[in-house]
Each structure stands twice: as C-alpha cells, then as structure tokens.
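What follows draws every value from the coordinates through simple rules; no lab data is involved. Treat the numbers as computed from the prediction; the structure is a model and nothing was measured. Cβ atoms are built from the backbone, for glycine too; each structure is taken alone.
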Structure P
Amino acid sequence: MNFNWISILFRFVLLVGIQVLVFKRINFDYGILSYSHIFIYPLWIMLLPFKTPKPLLLIAGFIMGMTVDAFYHSPGVHAAALVFSAYIRDFVLRIIEPEIGYDPDQPFSIRRLGIIWYISYAALFLLLHLFVYFSIEVFSFVYFYEIMLSTITTLLFSMFIVFIFVLIFNPKS
C-alpha cells in the first residue's frame, strides 16, 4: 500500500488529543443543548485512503474506539460505534460516489471531489456513527427521542468542527 503511515499516525494522535483534551471537557448545559457533544475522532476512519482493506479498517476503528473509550471511561461504546462505522464506510462511499469516481491511488481531497461531496459524505457517515453510538450508550429504544435529539444536535456541532478541521489539515489537497 502506498500511503503515508506517518501522517496517518500523526492524524490519529492529533484527533485523539483534541477529542479528549478539548472536546471531552466541553459541556452544553442549557436546555436542548444538554444532549450535545462534539465528536471528531470518526474523522480518522473517514480520511483513511479509499483502497484501505476492510479488515484493516475494522481493526483501525477498534483501536481508535478503544483509545477514546479509555479516556471516556466507557468500555467499548466508542469502539463498537466506530467498528460499525468502519464496516459501513464502503457502503457510504458507494452511495455518494461522484461522477468522476474514486481514484484509489489518490488520497482524500476536497479539491478533487468537491465541497458538496465532502459535506454529504461527512454528514451521512457521522449521522450513522452517532445514531449507533447513542443507541449503544443507552441500550434501549425506550429513549428513542433522546437518542434522536442527541444524534441530531451532536451531528450539527461535530459537522462544523470536522469541516473546519478538514479545511485546515486537508491531506494532499
């Protein structure tokens, strides 16, 4: 495989660091916002090269999820949601495949694929990830309203931060 492992590992450390040192400490304690969080760690799986084999994606998702779980004291919740997200990543990419298609030898690039494609990809990927995360967290659909409210509010905040992160640290753009 022809990707830059150093930049991928750097992105792993950077995303975990920002997630646990900054966004874990942000609490929204006002009305509907109390259901909100900011999650940027799924971005690591989202930005892995297109040709990453599925077993490697699943292992990467598990490692990233367990690392975040260690800091959040939530054994397996982030890992389970991120492994699910890694599993459906190819499906999401197929759903929103651009007309020009994907060049498996090229890294993720907003310039090449476009802002609309990126927003669609990030929104769908994060929506599915967050729904699974909050469903596993409460482990009951009795709280369906809270699951949906948490998913949507967290999606809005996370999308904003993820968009800024990718614009600043866009690999190979």
Structure Q
Amino acid sequence: MALLNVLRYPDARLHKTASPVTVFDEALKTLIQSLAETMYAAPGIGLAATQVDVHKQVIVLDVSEHHDALVVLVNPEIVDASGVSDIEEGCLSVPGVYDIVERAERVKVRAYDQSGKQFTLEAQGLLAVCIQHEMDHLKGKVFVEHLSQLKQQRVRAKLAKQLRKSA
C-alpha cells in the first residue's frame, strides 16, 4: 500500500461531494488500506477519501489509545443523533488549527464494510464527533467552515503564513 497525499485547506478539491461506492472490490480494499496507513502515519484519528482527492464515500477512523481499533465506514448515513458535544476538533487538512464545533454527542450510523455488508454502529463522545467530522468531508465541508467568519479568516491567514515559512 502507499501513503497518500492529504489535501490542505483551502484546496478546492476538499469541497467536492463524494459519490456513493457501488463496487466493493479489491481496489476499494486497497484504498481503505492506504487511507488507514496514511491516517496512522499522519498521525490522525480519522480520514475521509475526499481528503486524499478520491471522491468516494469512504471513511477510516481509529480513536483507540493504541491505534488498534480501525473502523471503516463506506456510504455512511446518520440515522439518529442526540445530545451536544463540546470536544475540540482538529483536521489533517487544516494542520495546527483546533476549535470546538457543535455536533451531536451520540450518533447511530448505517454503513457498509469493505466487503459490502451493511451494519449499524452506535457511537458517542470522540468517536461520534469524528464520524460527523469525516462525514462533513464527504459532503465537501471542512470543519473550520462551521466557525465564525472572523475565525475562518484567522485560519486562512495562519495557514498562509505556515505555507510561506515552509516554502
């Protein structure tokens, strides 16, 4: 497998809407494995295919302490949500930026595994927030776009400064 290039905000490709997966084949399994390797190497706790310029509804997550509990969601759909979370978020596509986004504390998600078998997952806390964050990517939305206009301007300025320093 290969480490994939994670797109950086405000790259326009992060705003593309992902298409549902219709074929569950070896190419999908390879994508999932590469997504997982990229997420772990970053290091991160979630990665959507959109973030690596693959516009398919595929998410990998692992919020476990030892990074040994990979969750794969293909064509995820939230079927129930409740409560309000106050967990600070970050994003591999927006390095060094953290803020609280209002999200549900608990979610029930219907999705498919890499083989095309449908399942339901109930999540709360960090896993629930991570699922919602990654699902936003599939819709072409980055977490900072939930913030105020002023905070978004500050994020863009900070990222532009980071880019200048690395150039």
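Could you tell me which structure in P, Q was used to calculate helix-only ellipticity at 222 nm (-39500 (n - 2.57) for each DSSP H run of 4 or more, over all residues; to 500) as -21500?
Of the structures listed, the value fits P.
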Output 23 (relative contact order in percent (Cα under 8 Å, 6 or more apart), calculated) maps, among P, Q, to structure Q
P, Q: which one has mean count of other Cβ atoms within 10 Å over residues 63-70, as calculated, at 19.9? P
If we compute distance in nm of label points 7 Å out along Cα→Cβ at positions 127 and 151 for structures P, Q, which one ends up with the highest value? Q
